[in-house]
Structure 1
Amino acid sequence: MSEVASFRVVLRDPPPPSINHMYFNGSHGRVLTKEGRAFKDALKDAVVQAIAHKPWKEAVDEIYERGGYVVMTMQIYRGDMYNKSWRPGSKTPSGALRSPYQKLDATNYAKIIEDAVVLGTGIDDSAHLEVTVGKSHDPADPRIEVYYYVYPKPG
């Protein structure tokens, strides 16, 4: 089955802030920081630019008028993915085996990326029936890539 519409967005600047710099806990729950808002706005703007010359009304109609769905892949490329203190068999102070990778809470990144894409496309994330998040190491070119496909209703 071929897609009705698709786009790819690559965002290098601003780089995604760390989760600790993306949100703060306010009196009404978690709130985006200035850095978090700048990242979300830049990604939304990149999405709007990516679909500007595409027949996007057809994609929106495919979802809301004909029951189509979205498949989205997010790939997070980091320059500092590896844990510098890791050695084979090394353990944490609690005795657990130490991971060779730095912590990256991909689900928190996925949420802000998905929210920005929703703002840019006008298609609610309830239509995102398949979402994949990947992490990769690329010290020469840290970035976020989003691949977005709108498919017709199956059957």
Structure 2
Amino acid sequence: MLHLTAFLITASVSAPAETPAIPAPAIAFIEQRLKLQSYRAAVADLNGDGRSEIIIYAEGPQDCGSGGCDLYVLTSRTGRYALIADVSVSWAPIRILDTKTNGWRDIGVQVAGGGIAKPFEARLQFNGRAYPSNPTVPPVKPSSNRSGRIVIK
């Protein structure tokens, strides 16, 4: 069973109280390590371990270009957060697909602009350690999966 909770967040270093569903250590990671000031985030258990991963869609001008914005996924390991996805050139909506690869849910991101002639949804598959960093090059393929749920609009 996939448990999803989505949040629309425009965060800044001075406003962590606006995101109570995202744990404080995750907010600290986002703001201090990723240095994001404007983002949207969702939580979902992507690997079925009962703990939610954090999906972060960056929206600051330093995080976006003509091909899209950066997308990150954090997972909790022994109480600390680790980055398992640092994906460039992605557009919302971001979907958690019903399919799995190596025990983790696949993620659907929109790919458009930046030289992409025909926009499409790319299917990001977990390789055992991380999700791919660029949805426009192999091994990423267009998603033909219509089953899933939008977590970031």
Structure 3
Amino acid sequence: MLGLQYIRENKEAVLEGLKKRGFKTPEMISQIIDLDKDRRTKQAELDKHLAESNRMAREIGSLFKAGEVEKANSLKEKSVIFNQWFLLGVTFISSFLLNAELSLFALKFKTWSFSANKIRYVFLAISILAILLLKFIAIPIIILLYILMSLIWKE
């Protein structure tokens, strides 16, 4: 199996090797390289936002320790996580979902057949892909996916 870095650095050699093996869609290699470039760009943006969030959290903590409460509170208001409206919305949504009578699909497999467990396999595949691509950020997305799939895909 070829790594993405090798494919990026040796595109022509990879295309030549695939041509010898009768690979019929060489344009797929360019698509793979483009998708990898997009993924790396998005990962860099995410890393930048996480670093900024961590920096703000450290700064807020040091301002509170230094007794500069007003500066710390104004900085807290700029952060989405500490925003009172965001926290209030998450609280209401969580409270509703905890008390709502939603019939969620079980992740228990009775057989291994795809047809009997279609929703489970699809959910697991999307979840694994999300974790690999988005890492920690994937957790709330997976929870929302689980609820939406349960509502849409009735067994």
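Where a number appears in this text, it was derived from the coordinates with a stated rule and is not lab data. Just so it is clear, the structure is predicted and the values come from calculations on it, not from any experiment. Cβ atoms are built from the backbone, for glycine too; each structure is taken alone.
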Computed 52 for percent of Cα pairs over 21 Å apart - originating structure among 1, 2, 3:
1
Tell me which structure, out of 1, 2, 3, gives -24000 once helix-only ellipticity at 222 nm (-39500 (n - 2.57) for each DSSP H run of 4 or more, over all residues; to 500) is calculated.
3
Comparison of 1, 2, 3 - label where relative contact order in percent (Cα under 8 Å, 6 or more apart) is highest:
1
By the measure mean projected area of the Cα convex hull in nm², for residues 53-140 alone, tell me the structure among 1, 2, 3 with the highest figure.
3
Can you spot which of 1, 2, 3 the value 4.6 was calculated from, given it is distance in nm of label points 7 Å out along Cα→Cβ at positions 69 and 93?
1
